[in-house]
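Novice: Take a look at these structures.
None of the figures in this text is laboratory data; all of them are computed from the coordinates on show. Please read all numbers here as calculations on a predicted model, not as lab measurements. Cβ atoms are built from the backbone, for glycine too; each structure is taken alone.
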Structure P
Amino acid sequence: MENVQFLPGKPLPMGATVMKGGVNFSVFTRNGTGVVLALFTHPDDAEPYKSYTLDNRVNRTGDLWHVFVEGIGPDALYLYRVDGPFRPNEGLRFNVNKYVLDPYAKALTRTSIFDNIGTDHSRDLWQTDGDLAYSRTHSAAGFPKCVVVDDDFDWQQDRPLNYPLRRSVVYEAHVKGLTCHPSSGVAHPGTYRGIIEAIPYLKKLGISSLELLPVHEFDEHENTRLNPRTGERLYNYWGYSTIAFFAPKAGFSSDSSLSGPVREFKEMVRELHKAEIEVILDIVFNHTAEGNERGVTINFRGFDNPVYYMLEDNRRYYRNYSGCGNTMNCNHPVMRSFIIDCLRYWVTEMHVDGFRFDLGSILGRDQNGRMLENPPMLERIAEDPVLRQTKIIAEAWDAGGAYQVGWFPGGRWAEWNDRYRDDVRRFWRGDSGVIHHFATRLTGSSDLYLRDGRKPFHSINFVTSHDGFTLNDMVTYNGKHNEENGENNRDGSDHNISYNYGFEGPVRNPAIEAMRNRQVKNVFVSLLLSLGTPMLLMGDEIRRTQRGNNNAYCQDNEISWMNWNFVRQHADIFRFVSTLIRFRRSHATFLRPEFLTGKGRESHTVPDITWFNEDAKEADWNRMDHFLAYRLMGTEAHVRADCDTNDFYLMFNSSVHDVTATLCEPPVGKRWVRVIDTSRSSPADFLEAGQEEELENHLKYVVISRSAVVLMSVANEQN
């Protein structure tokens, strides 16, 4: 350390980059007047062993401040201090006494910012006008340090898989929650390595894509509430409060060395890819953990507050379209470059396959918060040459009132389709007047995506997600039960479209339990046999429960964790879902890249889809309510070597009465056989390939109350 030398350095790349003989550092500040680089020996150090004040004549190119430090390398620890005007009413919050994180830091030490309430870094959180007071003390105690990371890694020729969306089955999961429960039996619970240990389960389930809730460094200790039932502290479990966008969360790593989280994350991606499972990251560019004017200075605010954030006309305050205190200034050119650099890093250096953008509509707002018709940020992501094959999925709304499902700008974006969620829930709950909407959702939501040239697979179809009831709870509770969140059950949505079938919560009544089991299967049949890209929530395939909590963002405990005992307890559901996933992926009829037209194609004169009522007559949408049938024709246009092109007849009955349905004629030279009937007990509810059952009556089929039936065409046996 005595031999450390400071040289001019280079402006690009930004961040801390390991080079021959040392490390190059580069950061952005436009309105700042000075930058200090501080080097530390240990993560807990309060003071650096060396500080260097960058010379704006030598160490500055434009708005980039840079220095090459000779004599250090990977695992070096560092922070910055940035000088400049402290005029909060003008939006300028520079304070050379505060240590700040490098926005491009690739790893952080595990120290919690929010565990150190009362330190200078959090003082303004607790004082009414504390943000107007200029602190003259500084200490790095209790503040994370940035870690210099060497990107070198043995990828063993791995590359992102980048499956086409239409062939994907997405599984939304939490890194910790998937394996943290003691029943998981893994050696490294709650970690990236635990995910590796769970790969055989994910393979058996059959999903193609693992979508992870935020893994970018966040501080789970920022929540200060207590559980009113247990008195235990609550947490930021979901992680939608990013601190460092380039850094994988250290707390999810079983390797506690400084660079361990980066290395272990890469190992997870590599091993998932070997198992033919791609990785999609939930990323939160809409806000950060710094909060509003009374929040904690961590990084962006200390480097250049009015560049990185949208500010109100009174520039002391932050525009809040995220519902979390601040909103990132995504369409500022500097922020646009930051986002692209970040996405490229996760694709090129971490090999991820895609991103789901939380509150994605914020990326379409200008610097004053107005919605843009052609947002440059969204278009740039869609058209970036590095990201061209990367999945980009938008949560097409925000907390400021924007709602863009079906209208999300920027080109090739896919969208979380919450209208799919609501219409499928309404139909299976037995609501009247929704059958036409249900049919539209089953066939790819052409009302939303056909208009601008997008395809059925741009609809990310889901019925449950991390936000809301699990599928089990959707059929178990009429209302939310969030009392343990410490907010008097005021948090979370009241719009659950759920039904408990006669009793609130778990039951021993076999009739109620059988109905709930059947409804779970009905939802899965709808989800996995719809056109579009299906997404499942972690544990729905084994009826994971959150005990009626529909907003478990703060529950880092058994409420949120996956209980692996349910794999045995609900083995029939797991078998049904895994068989259904294989069924979907092996039949091209359900993977169509184009919308159905109701007309014949190529050499076929039979329409690609025909809708029927219970009498096998052409559907009259004004007279139908709870029963729906339709015939899907396979076509040569969708043949793949690993796909069949059978024809199908699907019947859905959401009424409380059985329906004796007349069957439509099968294609010439073929007959219908039964594949799925959710009213039957396992394993008769889903017959494996080659075991499909002949119909007792080829003209009629009794579709039991609240059940789904799938018939498939096979060639007539020759005499």
Structure Q
Amino acid sequence: MISAEAPLPNGYRTQPGSRFPAGATVVPGGVNFCVFCRRATRIELLLYVPEESVEPFQVIALTGANHTYFYWHVLVEDLPLRCCYTWRAYGPLGVPQMSDEAASRKELLDPQARAVSDRFYSRSNAGQEQAVESSSLRGIVTEPLQRRADDLAIHALDDAVIYELHVGGFTRHPSSGVSHPGTFAGLVEKIPYLKSLGVTHVELLPVMAFDEQDLPGYAAARGLRNYWGYSTYGFYSAHPRYCVEPARAPQEFRECVDALHAAGIRVLLDVVFNHTSEAGKNGPVIHFKVFGNDAFYQVDRNHPQHYLDFTGCGNTVNCNHPLVTAFIVRCLEYWVRELGVDGFRFDLASVFARGEGGQLLPTPPLPWAMEASSVLARVPLIAEAWDAGGLYQVGAFPGMAWAEWNGRYRDVVRRYVRGDPGVIGEVCTCVAGSADLYQAGGRLPANSINFVTCHDGFTLSDLVSYNAKHNEANGEDNRDGSNDNLSWNCGIEGQTDNQAITRLRLRQTRNFIAILFLSRGVPMLLAGDEVLRTQLGNNNAYCQDNAISWLDWNFTADAREMLRFVRELIALRKRHASLRGRRFLTGLAAPGQTHADVAWHGEQLDAPAWCDPDARLVAFTLARLAPGEPMLHVIFNMYAEARDAAIPALDEGHWRRVVDTAAAPPADIVPEIELARVERNACRVEARSVVVLESG
């Protein structure tokens, strides 16, 4: 392997190469290229050096010696690193939107490229039938990574605190103060902040290479771009814009993962295998439409020109086709084995349960193939257990150990905190780990990923500040985004100088955070909620790569107090094994214990108002699980007025107040050494507040 930037005068010599492995792989003597293309009768490999080159310096025609089954392969001797490449295919390609002759003029991205250059890419040109020069995405030959040693441990989520963040938006604001804003390197500079917050896992919004140009024309006309990243085209490559040098994409991502691991923080990836950036019939031609359209995508068998769309994005990946299942599993294994990823969250994962015609499969191959993988069986797999076609599987996602984003938890807690009546029973079920969803199937509390907010929807601050969405900046006259937010503005819509409203909103944000971290299951916190980040009422900021979405590091006084509250609440959760118990609560005493693991109460002891449609107060007592651990007594009061709630007697010691969301900071939560003793046999709980007592 040589490192010269200039190609040889007559191009590089070639050998037939091998169909293993797929992609561009540095091997002794050169680089082996391999791509799958089922229908092609002829394939060409186009090579570019340097990256800025408009024309290829060498076009290699693959012959019969380069063709094994449906794979096309060639070894290019002594090819330099950072060489860019594309593929071109000829034959009865069957691309729905254009003739075979037009499709053969398209330069195609290697789906397994380890790094991608989008320097010349034009989404609109890639969808046109006529040839457009230099409008394609290109793979980049990268330096091979040293493969990580296999980790044989099983990484459960029992003690996890997940922090969902956007790699770009986390440091892109000028106030971030990092050397390379919006990159993996920028995230590395903020690791001390993450460590001080106390989170155990970061869940990164899509970092596989995605199409920033994939958005409606009205949004593109405003100069907006696809920000969230749910439009993948490079499944083996980190997104080029998140890299300082895109040609070092694997190295830069791996360096970020290694730095997070060194700080004791694990890395989960939000991945998109339900659809691709090629969209529907009129979308761009990037790779799969030529390489294997009828295998990779779900198409209408009676009308093969039409794509089935259960994702709302124009196409649906045919996940349970054997070739596609293998592609997805091997891709995920690559991110774990070579890049160090600790688990995955799957966007619109209910697509994985659909057969080739979209029908629901009782035992879909893909979810089980992931669990059968010796690599993936050891890392968390988290499903967003619904899709845009109406399939909703929360509590019923196929497989054994799959965790799920618990959308029901989100909705119940939102309704309760805004003051809806008649939800006390549901609240208790959710706080106890959602046993009604998971216990019968042999699953555990950790299978429930509890959240109140996520990237999709209102931020926490906006949840208590807006009754309705305000998405005008997206360019669709506020028609996009959900209308069902279960929010409450506390009396005034949007920003206000009214101090009474502001104080109530701050209390409500603390209520949400307190309930989240006092619940069994795995809490997930949206990045920026701990400092009251606002999107000004935009609940669908998918296209807002600007200050609407970025984290502003100039924290206000209220933001700093909220940050302290969240840090202390995470620390409280870590002190109490009873909040993180691996098993569901039973209401019975464990062997060797004198107290039931949980006792439920209302305003009177042992009298929870589960069936009272007007009740808004509930309390529960948790027994210790670990030696020396204090007991906890928790009271939620979402009445609009204060209430007195009875508290149980202790065998010895006293109850001490550790959390009171109605108290002015810093009395809203106090460290262990500053516990406030409670002398009475009843506790005053202010309106719309959460109180936590600790025995001592």
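Novice: Quick check: 5.3 is what I get for distance in nm of label points 7 Å out along Cα→Cβ at positions 105 and 489, calculated from one of P, Q. Which structure matches?
Specialist: So the calculation was done on Q.
Novice: Once mean count of other Cβ atoms within 10 Å over residues 97-104 is calculated for every structure in P, Q, which label goes with the largest value?
Specialist: Ranking P, Q on mean count of other Cβ atoms within 10 Å over residues 97-104, first place is P.
Novice: Can you spot which of P, Q the value 0.85 was calculated from, given it is FRET efficiency 1/(1 + (r/R0)^6) of positions 257 and 321 (r between Cβ atoms, R0 = 41 Å, to 0.05)?
Specialist: It must be structure Q, since only it matches.
Novice: Could you figure out which one of P, Q the value 2.5 for distance in nm of label points 7 Å out along Cα→Cβ at positions 457 and 497 was computed from? Write out the running numbers ahead of the final one.
Specialist: Values: P: 2.5; Q: 3.3.
Working through the options, I get structure P.
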